[in-house]
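Q: There are structures below to look over.
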Structure P
Amino acid sequence: MLIAEQQKLFDYLPDEIEQNEFILFDRLEKIKQIIAKYGEENFYFAYSGGKDSTVLHYLLDMAIPDNKIPRVFSNTGLEYREIYKFVKNLQDKDNRIIMLAPRKNIVKTLERVGYPFKSKKHSEIVEMYQKGSTAPSIERYLSKGGGQFGCPKVLRYHFTPECKLKISARCCNEFKKDAFNDWIKLKENKKSILITGMRKEEGGHRVDINCIVIKKSGQVTRFHPLAVVTDAWENWFIDTYGIQLCDLYYYPYNFERTGCVGCPFKINIEKELEILKEKLPNEYRRAWLYFGPVYREYQRIGYRFKGEVKP
């Protein structure tokens, strides 16, 4: 569904102006405006190799031909092998693609910092509790009755000594954000504004993102050009302009999203594991190696796992 501001504009558009073309024009103008205002040299793009970031990669070039904005890909070891190959292929033709290679042991790091469980918000609040916090946000989360913004009843045991699994939302920071921060600290890479392909329609904590993120000091730190676009618009853009995505988005895999292999935050994680088991067995084994403790807990309590998907 289009956001209200866009719909108001459409109400005044002549019938012959196609709405998808208007959104494209709007996004291209926004990219031109923001990058011109703050200086191309200050931007870098967190490129994941997935659908959203690939669409944005081409939008940046349509808006600003010959731009030199680096596309920084963090090769953490949690990415699908097909994603890595797709990005490497692109890098061979485009020297703006930069691959970082963090050297953290995935299994040991997750054991140390905690595992992602349900969602980023849930994991963050459980981590606070497990560290001994009595912050009011914990009680508010528990008191919302398991609605959209509350803790589901089946997971309330996470806030008792019964829960033995260490939980946190720090995996993204450990494997990706820390690598980006190390990269921008290098003298030759001084960049202050991160571009991402994040969209509101993805849901979760992204629902409230703004196109531009500004600190209290007035400094711009983030630019999300795709924040307001929909899945339908992205599909139109891909089809209209012949954008090639990673093979995982096509038959026989037909992924809707990629991200980290087997990420427990995914609502349809059981379905994804079933696809991996049948079509990408090596990725299936990797997913269980990294996130097995979470999958087993999902199975034990009957959350997100209905069947008997096993390693």
Structure Q
Amino acid sequence: MGNGAWSATDFFDRDAARIAAGKDTFDYSAHAKRTGQLRVHQTLDPYGIGLRESRDSAEHPDSNSIIISLDVTGSMDRVVRAIHRDLPHLHELLLGHKYIPHPQIMFAAVGDAMCDRVPMQVGQFESDNRMDQNLENMILEGGGGGQKTESYELALYIAARHTAIDCWEKRGRKGYLFMIGDEMAYPVVHRAHAHKLFGTDPQADVPLEQIVAEVQEKYHFYFVIPGGAAHGQDKAVVDFWERLVGKQHVLRLAEPDDTSESIAMTIGMNEGVVTLPQAQEHLAKRGKVATAIDRLMKAIGHVFGGGGSPPSTTTGPRRL
């Protein structure tokens, strides 16, 4: 997957057509909940998943893989909608300011496998507007178990064991995984959940720490906690993720609307192609208001120590 090029014109044309038809951006989700037929859209069905692939091509000879995993439980609906609305801003920073060459983005949606009817939805790595459609096909179930724990570990399992990415396999260059949520993960990937949802058999439950380590072998993994979410300020949640992935890999945002820009800026900083002052200038040029810029500078500064030098981006052995 990953052919084509993303077009802002196509994005806005589709949006205008929806508005003219009186449809919600997430019309598939609205219809599913209205009728009670909560079934994963065929484009996002993870059963029999095999591999989600991010590959080089003549069109994209230097592909770079980005996974954005979205919590679709409880109060997180606003975040998902903000991500979709801000796709033009995300691409403007990634491509317009050359934060990373040839990004291929895969969206996933996470619920609670203990109780939700649609606990896992997984798209493909895309370079063009099919990524918009993957987002729009998501069911925003709004469930969750109410215990500050969701099935984030299942998205990690997919990233670790069911993705194949040329940036890592050919060039020893890690991809990116941004997991957006406001709760904790379960302590293991349950073998029964993997079998039921993906048709795979890991042979035994997989400890959370092990699956995180597998993810970090080939992805720069950041957990993003958006403000305004139910547990966005919960110390137990923040401490959980900081212990698991390290403080410099936990992005704490004041507003959900800052999510796309924070992802782009984190990539640019981590790639070493932009400094914090330059990122601030880019935001100002595209009309971001001063208060929003200040929020983003604070969030990104927490990750990168308030300066322009990113943490180590050590990769695996180069393959010649």
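Taken together, the values in this text are just the output of simple stated rules run on the coordinates, not laboratory data. Please read all numbers here as calculations on a predicted model, not as lab measurements. Cβ atoms are built from the backbone, for glycine too; each structure is taken alone.
Q: For Kirkwood radius over Cα pairs in Å, for residues 61-212 alone, which of P, Q scores largest?
A: Once Kirkwood radius over Cα pairs in Å, for residues 61-212 alone is worked out for each structure, P has the highest.
Q: To test your reading of the models, identify which of P, Q gives 2.1 for distance in nm of label points 7 Å out along Cα→Cβ at positions 133 and 269 when calculated.
A: P
Q: Consider the structures P, Q: one of them gives -0.31, -0.64, -1.38 for log10 I(q)/I(0) by the Debye sum over Cα atoms at q = 0.07, 0.10, 0.15 Å⁻¹ as calculated from the coordinates. Say which.
A: Going through each structure in turn, the value belongs to P.
Q: Can you rank P, Q by mean count of other Cβ atoms within 10 Å over residues 101-108 and just name the one with the largest value?
A: Q
Q: Upon calculation of FRET efficiency 1/(1 + (r/R0)^6) of positions 45 and 117 (r between Cβ atoms, R0 = 25 Å, to 0.05) from the atomic coordinates, which of the structures P, Q produces 0.25?
A: P
Q: Here's something else I'd like to know. Using the calculated result 0.40 for FRET efficiency 1/(1 + (r/R0)^6) of positions 37 and 93 (r between Cβ atoms, R0 = 35 Å, to 0.05), pick out the matching structure from P, Q.
A: Q
Q: For FRET efficiency 1/(1 + (r/R0)^6) of positions 21 and 237 (r between Cβ atoms, R0 = 25 Å, to 0.05), find whichever of P, Q sits highest and give me its label.
A: Top value of FRET efficiency 1/(1 + (r/R0)^6) of positions 21 and 237 (r between Cβ atoms, R0 = 25 Å, to 0.05) goes to structure P.
Q: Have a look at P, Q and say which one yields 16.2, 51 for Rg and Dmax of the Cα atoms in Å, for residues 141-284 alone, as calculated.
A: Q
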